[in-house]
Structure I
Amino acid sequence: MINAGWNAEHPTQALLDAFSIREQFGEVKGVKVVIVGDILHSRVALSNIICLRKLGAEVMVCGPATLIPRYIASLGVKVEHDLKTALQWCDVANMLRIQMERQDIRYFPSLREYSMLYGLNKYTLDALDKKILIMHPGPINRGVEITSDVADSQNSIILNQVENGVAVRMAVLFLLAQIRGFEQ
């Protein structure tokens with residue numbers, strides 16, 4: 001069975017994210033990755049944490065306390081609630097979408113407040129004393145978790161992720177077809 005985003009995990013997204021990081025750095029081991037946003041409701045976050053840690057990356061999560069599961073530190077990740085501190089620490093920031101459709105209560109006062117505290121904009125990015133790479137699993141809520149000028153900037157590898165997603169998922173299907181004995 002191939003899980004492409006069912007239930008609480010999204011392993012093919014984790015594979016393509018790890019591949020995208022490896023493409024940029026030559027390896028995943030030792031790369032510092034912060035996953036920012038709605039960790040509680042995200043399928044991408046859990047799968048990325050498991051995959052990236054297995055490959056030797058250092059992983060941190062960042063977001064409002066209400067959107068970070070209590071158990072998350074037991075997975076060997078750091079927890080940070082200040083976006084600027086997290087961005088200064090990382091080599092790669094993976095910005096997650098707020099999963100409004102999975103929220104049964106309000107986890108923060110407003111999207112405006114969330115965006116002010118946890119949204120990545122060009123001013124915040126340019127204020128860092130180093131260059132970091134920006135990722136996003138999509139779809140993007142432009143102006144909430146990330147602004148258009150950041151999503152479309154030279155720091156962004158979001159389009160690489162999209163291209164790598166096609167290749168990685170094709171490879172998974174090809175491997176499955178070989179196992180099952182389906183030949184062309």
Structure II
Amino acid sequence: MKLLEERIRKDGNVKPGNVLKVDSFLNHQMDVELFSEMGKEFRRLFPSERINKILTIEASGIGIACIAAQYFHVPVVFAKKSQSVNLDGEQYITRIESFTHKRVYDVIVSKKYLGKDDHVLIIDDFLANGCAAAGLIDLVKSAGAVVEGVGIAIEKGFQEGGRLLRSKGVRVESLAIVESMDDQTGEIVFSSQNQ
């Protein structure tokens with residue numbers, strides 16, 4: 001998606017350790033108009049009328065998923081990274097290692113909001129090592145539901161997550177795929193796959 005790639009080039013910052021900082025428009029301060037265009041693109045990429053839920057993980061995926069859900073006319077369920085007093089009843093739980101935060105989370109979804117009749121589109125802001133997406137897929141499968149695909153705002157194509165998911169037959173559509181980035185020069189190279 002050219003619009004997203006241009007925004008990453010303009011406002012993204014490459015940090016040591018393969019970190020792409022896009023907090024000025026994607027995952028701290030959010031550009032809702034950009035999210036709207038991203039939502040339209042996810043709807044174009046996933047035209048299935050069977051999709052009846054969007055699943056994401058807190059916190060950075062929630063804004064993107066909510067805006068995208070307007071184009072699918074479906075609810076958003078977000079997996080929580082911690083147990084809370086308002087999480088009651090039976091739950092699906094999986095463990096996910098965060099690339100950004102360098103820690104492992106127990107990720108939880110109430111069984112009230114994910115079931116065997118659901119056809120789920122997973123949406124998240126980043127795909128790096130694939131742990132978050134794989135964990136969300138695990139939650140969907142635990143519910144007996146169907147994964148219709150995974151929609152990602154920014155995929156780090158030089159990391160293994162996208163390849164691993166695709167090799168397992170998961171449909172992954174990323175709006176921008178970063179093939180390389182240099183923390184010395186700030187240069188970001190995108191995959192021509194999305195052109």
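Values quoted throughout were computed directly from the atomic coordinates according to the rules given, and no laboratory measurement underlies them. As the structure is a computational prediction, the values presented were derived from the model and not from experiment. Cβ atoms are built from the backbone, for glycine too; each structure is taken alone.
Given a computed value of 1.6 for distance in nm of label points 7 Å out along Cα→Cβ at positions 93 and 157, which structure among I, II does it belong to?
Label of the originating structure: I.
If helix-only ellipticity at 222 nm (-39500 (n - 2.57) for each DSSP H run of 4 or more, over all residues; to 500) is computed to be -8500, which of I, II is the source?
Considering all the candidates, the number was obtained from II.
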